[in-house]
1. Rank structures I, II by Cα Rg over 2.2 N^0.38 Å, for residues 81-176 alone and report only the one at the top, that is, the highest.
2. Can you spot which of I, II the value 13 was calculated from, given it is relative contact order in percent (Cα under 8 Å, 6 or more apart)?
3. Match the computed value -14500 of helix-only ellipticity at 222 nm (-39500 (n - 2.57) for each DSSP H run of 4 or more, over all residues; to 500) to one of the structures I, II, and report its label.
4. Could you tell me which structure in I, II was used to calculate log10 I(q)/I(0) by the Debye sum over Cα atoms at q = 0.19, 0.26 Å⁻¹, for residues 49-136 alone as -0.96, -1.27?
5. Taking mean projected area of the Cα convex hull in nm² as the quantity of interest, name the structure among I, II where it is greatest.
6. Given 0.10 as the derived value for FRET efficiency 1/(1 + (r/R0)^6) of positions 89 and 265 (r between Cβ atoms, R0 = 35 Å, to 0.05), which of the supplied structures I, II does it correspond to?
Structure I
């Protein structure tokens, strides 16, 4: 079970037992007093053990309140489906982002479609949350892991990112959005939109990070994220390839014309592989006139651009020198 949520349950049980223990001080036989003392000692033991434990796999509790929840026993099916689906997609995007960063690939994730490594991001409903309406989600572990799994890191960092966005001032919010992978920002937009439209609040608790978003927090964050727009366009650019680093997936390209600028950006993995494996391709294109297909991913907020990513997707040789007459 998600450690922080399990600790919260034990602390709540402890408070209840301590109240019962105080009321049992006048027990003439002492049996009730001994029972509650024994129960308190067991809870303290469990808290100590759990606090010292370290799980290597992903586990997170999602607890919901608000309009979709009736008492602590019923929750709307349509809301549950949408909330869990958008949260799963957010985790998948975060995992794909972190795997690319770990591989030294600064390229943007595709705006839509399947994400790389999506199968490794699956979470499963392991349990229901006792005393509230929520779900404990965990990854399936085929064998014991000594080190934290990549999915665990993605779940914990997602919770941390949501907490940072929820508590950030305007300047800090703008900076976080500008630094984040656009696909991750889009996934957060969809998750918070589900909560906002349903009039729901949530508490998310993992092993290391947790956050609580009340109705007002959800409303504020959803409205802020609605101000963020992510667009993609593809441009064909003539010029000369000055350099391409396959291991870093970076390029440098001099745009045609005497006044043409030198642009730099990321390289699609397929193009980097061809550059690495095909010496003739390199000989034909490096420092020679070429035509590049470049995807431009722009992130803006309130009409002001905050981030632009250039990804070279394809490159071909061109006979013209592209010189401006």
Structure II
């Protein structure tokens, strides 16, 4: 049995990295093959359900019935036998199969685009192939938006909940484990971690932010721990999972600390408290990329993954995943 996962098209590389991290958490020995906006895996539906409950950039998952050539009438006949129904939910990803080929394929088997109540058959055209499946799980974006809207303390520069979830997932934190956010701000990472069954510890130097963060975690009755303190100097011990977004000095104050010095102090402290099997995920502006490479190497850590998140013309964020 195989499963399929549909990735968010706006940042496929990040979505694929999130999926790989979650498979490492729940089923590390399963295979994964990725194409344009869709991946197939040997992981079971039980694993797919766990992944979709906490996904940030993964949109959909289900049972994969087969993969066929989009340019073969023989493949079309095989699909007709597998699908059975005449009405199917159709998607074509980023024009990686021509519209003419899609029409000829559908006409050859008499399939029509549509949706059904209950079990939904899927026909996904991607990278010259046709993926046939049964949709089982869909990402719950609505619940994330509701949490964001209901937060009593907000800032315009705060992380969006989907990005917060990606950072948590890239840190490989499991349900029941503890995650540290040493620059927690309004506590979006803490709230999303709590919604995923992960207990968060949030630290920030700004007492106004700490007060607002406390309002947010209390509103959701989260079991997160909120601390006022300077993570450049606080000591932690054997931390397995770190996810954070350091201030860049524009909308988020560095409290007089030069930005490179802030990142250097953070990575130095991280090298002291990250456990030998732990993962840390942190963001930095693109212009700091080379410097981040330098300080990671200086302190003996290894880059386990790197992803780019375009925000606007003046800001592209680099998501760094490090380990020993």
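Only the coordinates and a few stated rules stand behind these numbers; no lab work does. None of the values given here were measured: they were computed from a predicted structure. Cβ atoms are built from the backbone, for glycine too; each structure is taken alone.
1. For this comparison of Cα Rg over 2.2 N^0.38 Å, for residues 81-176 alone, the top structure is II.
2. Label of the source structure: II.
3. Label of the originating structure: I.
4. I
5. Details: I: 22.0; II: 17.4.
Greatest value across I, II: structure I.
6. The value was obtained from structure II.
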